[in-house]
Structure formats: C-alpha cells, structure tokens
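Novice: Given below, in the form of structure tokens, are the structures.
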Structure P
Amino acid sequence: MRLLKTLQSDLNKLFLFELDDGFTVEAVFYRGDTLCVSTQVGCPIRCEFCASGKNGLIRNLTSEEIYNQYALLKGSFPIKRIAVAGIGEPLANWKNVKDAFFRFKEEHLKVSFYTTGFPTKFLEELLLLPHSGVTISLHSLREDIRKKIMPHGGSLRELIETLRTVLPKLSKKKRNKVSLAYLLMKGINDSEEELKELSSLARELGVNITLLYYNQVSENYKPVSPEEYEKAFLFLRSQGIRTTLSTRFRRDKLGGCGTLVVNRNKGKLKPFESPSFYA
C-alpha cells in the first residue's frame, strides 16, 4: 500500500492510496486535526445520493489497510482524530474495522464513526465502544423512501428497534455522543411533517440530529436551497432537539460528504454484485 497522489482544495486535503492489488481508496484530512478513513473498496449500501457506492462493493479493506491510511500520514500531519466515515460501511467490515479502532486508540486518537447501522447485529457493539461519536444515517423515516435512496441499507424498522433496545443501556454522557444523520434532499425528505417525525424520534431516543447539506453527485437528487436548509435547522431547534449543521469541510467539493470515489482516474472496476456476506 502506498500514497499515490494528494489533491488539495482551500479546505481539505484528499489522499489517494493505492492498494497492493491496484485498487485505490481515499482518505481526507480536514479541520486541521482529523483524518477521515475508508473501510472498504466501494460500498455495499449503494446510496443513490453518494458517489462512494456507485459501483457497489469490490472488497473489504484489511485492518492493516484501514490503519495504514493513518500510519502513512501521521509523520506529516497533526492528526488527533479519526473519522471512520470514508468509502464503505464500517459495520459491513466489522471485524477489521474493530481491530483498526483499537490500534487507533493505542495511538491515543479520538475515533468517531458514520454508519447506516446495517448490519444491525454489530450496532450494539459499536455503540458500546469507547468512541468519540457515532452518527447513524437515517435520511428518511419512511421505509419505502429509505429503501429507494439506500437500496441495501437494511430494514428501517429493525434499525429503530435496535436503537430503542440499545440506547437505554448507555449513560446520558454516552448517548450525547450519538446522532441521527439526515441528508436534506429537495422533494424527497424535506417536508415539515417528516422533520417533525425526525425530531420526535430523536427526542424519544435521547440523541442529537446532524442535519447534512447535500453535495450533489447525482442528477436525480437535488439539494435544498441555503434558505430552506436554515429553515429546517431552525425548525428542529424549535422542537428542542440539539441539531448540528454540515461544516464547510463536509460541504467542500473535494472530500466533502458523499464525494469520495474508488479508483479516481482509473477504470479498474467490476460490475456490481448484490452484497451477500458481511465480515
């Protein structure tokens, strides 16, 4: 594994890592102290609004490959935090992700996760880890819509029931580190009724909301306007829910949420196969 190329915007540094089999994955250094790492070559969830899973899952990264995204950069950048939020679904490669997590902790790094919560059988173990935050991607509270925009994201009902079972086991301090991610898309999930349902769920679970701004990567989905985004934020706040917005780093066209891709500038991809296993 080697660092193949570095790309830079005014906000983010994006790193292309070439793996021993020739595939490349990406990591992003942002905020001056955080490295966002990938966990798979491609992604089995295949969210319609995300570039990372466009060609499905190619293979899992090993724990060494996950860790080495940090190891190859730590001498050059003041990395204090790891965000397991790059290409791939962490729970779909759980054994290797968990092994890498404990290696990061040995380096005294703060580690946070972004996950769809699927497969749910690993979600409780994730939530109980000594993490610095877990953000769970909902994006809709309607099963049919979520299935459409997140084709292989598992059952919404099962996810919510898992959260209802696990979260009461956590201390209030630990629950404060859990957030429901909601990516606003024009005409898809942006109605006041849907936002009210979201705030009710967050209140019931005792967790926060991360309201994400869509970095458009598909012509089929459009972002809301900045004014509509702010209005949704203020509405959630009016419901008494602690809500955070996408930072400027997450909205950057280089390395922002949903913009990472496998094999940038390469043609080495295989046709998508429906995921049938989870390590």
Structure Q
Amino acid sequence: MKKTETQEVAQLTAFVLKKKKYQQIDAGLIEEITRLELNKGRKHKETQKAILAKLHQIGAAYFEQAPEYAMWEGALSTLADDLQAQTTRDYCIRLMAHHHSTHERQYILENFFQETLAAIQPIPSILDLACGLNPLALPWMPIEREVKYFGCDIFRDMTNFLQNFADHFHIQGDFKTCNVFDLQFPQKAKVAFLLKTLPCLEQVKKGFVPELLRSIPAEYILISYPVSSLSGKSKGMQENYTDHFHALISELGWPYQAFTFSSEIAFLVEKQ
C-alpha cells in the first residue's frame, strides 16, 4: 500500500530526529522542510539527504563545534546580575564567538545596534526571529530598562540557554523554538530582528519572505545581510543582497533607512 504524504512526513521527521546533530531542532520546522522536499519528487534516499542538507545550511553550519551549554551556564551562574558589567560583556563576547553570525558582528558591535536603532531608541520590546546567540548582544543595544525580549530559534537547547541567560539578568525574556514558516507570532514588539536570516529562508521556501514580513507584529523590522559567505567569500554578495532588498521593499512599499558596516549591511524598515 502506498504511503500517504502524512505518513511519509512522519517517517522522515522521525529519521531526522534520530540524528544526534538534529535532535534539538524544532519538529515543526523539520516537518515543513520535509513536505517541501517531498514535493520535488525525488527518490526516498535523495529526499533524506536533501532534508539533512537544508537543516545543515540553515542551522548546524553556523557552529564550528557543538555548543557546551552546561559549561556556559556554569560560568553564567558566577556572574553578577549586572548586564552592563565588564565581566558580563566579556562573557557575552566569548560566547558569541561560537556562532558564525554573531562572531562576524563582534567587530562592529559597538556601533551596529546604536546606529541602526538610533531613530527609535530606547527600545521597549524586541522580537528576534532566528535569533541564534544574538540576545547576548543585549549589553550593546539601546534598550529601555524594562525591555521585553522575545526570541525564537530552531534549536531547543539554545533557546533553553537563552531563557536562563535572560532570567539571570532579570530580563523579561521569552525564548522558544519555532518554525517561522507557520507565521504564528503572538508577541507584539516595537522592533523585530531578522539578522542575516532572509537568505536562509529563501533557500528553504522561495518567495516566502514578503508574506513573512507582512505577518510580523512589529512597528519596525531590522533586516540585515552578510557581505561574505560562511567560507569567507564575498564577491558580489553586498551588491546582490542590496538588489534583493530593494526588490523586496519595492513590492511592500515601506520606508527604510540603510546602513553599511564592514561585515554586514542593514535596513531599518517601518511597517505601514
């Protein structure tokens, strides 16, 4: 008897979750990617490989080695609950170096958030989608004292750690795993972050981004793009991503501010 799509999705999702590398990934996202790959009509083994490749591209590739969350939490427990203390900043910088995206941003961190968010600071609430370790940059953000920070990513162990980080510093934080493709964002915020995220989403589901941006419950969206690949190649990336953004924003018709840094280009978009 031929399997239904639901049965195939369930079987392939179970196959992925048996892999240690992917056990912490949000099951809803795995199911979403599985459905998209099944619709391409590949053979079973090829579909398996394609699903794993996509999950690697959008998540695992950003870590050179597995994060040691237990060790990180042990070090966290020794810190005073002062977000602006130099020991806190040193701790955050050390950890952000473990994720490729935040590691790149370290060299522009003193200016990145201060410049991109200057027009709307101080920030009372943030929705950080596909956040990675970016919440560790809170000491460098122009936030209100009682900021609310909602973050989501595909890795459960990462969001558990980020929740513990927020709790330690008495931040009103809520960090969960999520599948952004289901467009369920219950928390409203002053600004949403989509930092170096849109190219990954396009790899998974082409043409999805405009729908996503319209669905985000925030007054502003801070969008950024890398100017080099994970392997360090940069030829044409800044121009290509600038063109990508301009095509996107011309469809939406929203005003924006543009910013250029050595390792990243960014756009603060006002939703209308």
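Novice: Consider the structures P, Q: one of them gives 28, 21, 19 for semi-axes √(5λ) of the Cα gyration tensor in Å as calculated from the coordinates. Say which.
Specialist: Structure P accounts for this read-out.
Novice: Can you say which of P, Q returns -8000 when helix-only ellipticity at 222 nm (-39500 (n - 2.57) for each DSSP H run of 4 or more, over all residues; to 500) is computed?
Specialist: This value belongs to structure P.
Novice: When relative contact order in percent (Cα under 8 Å, 6 or more apart) is computed for each of P, Q, which one produces 21?
Specialist: Only structure P yields this read-out.
Novice: If mean count of other Cβ atoms within 10 Å over residues 47-54 is calculated from each of P, Q, which structure is the one that comes out at 17.2?
Specialist: Of the structures listed, the value fits Q.
Bear in mind these aren't lab numbers, they're just calculated from the coordinates by the rules spelled out. No experiment lies behind these values; they were computed from the predicted model shown. Cβ atoms are built from the backbone, for glycine too; each structure is taken alone.
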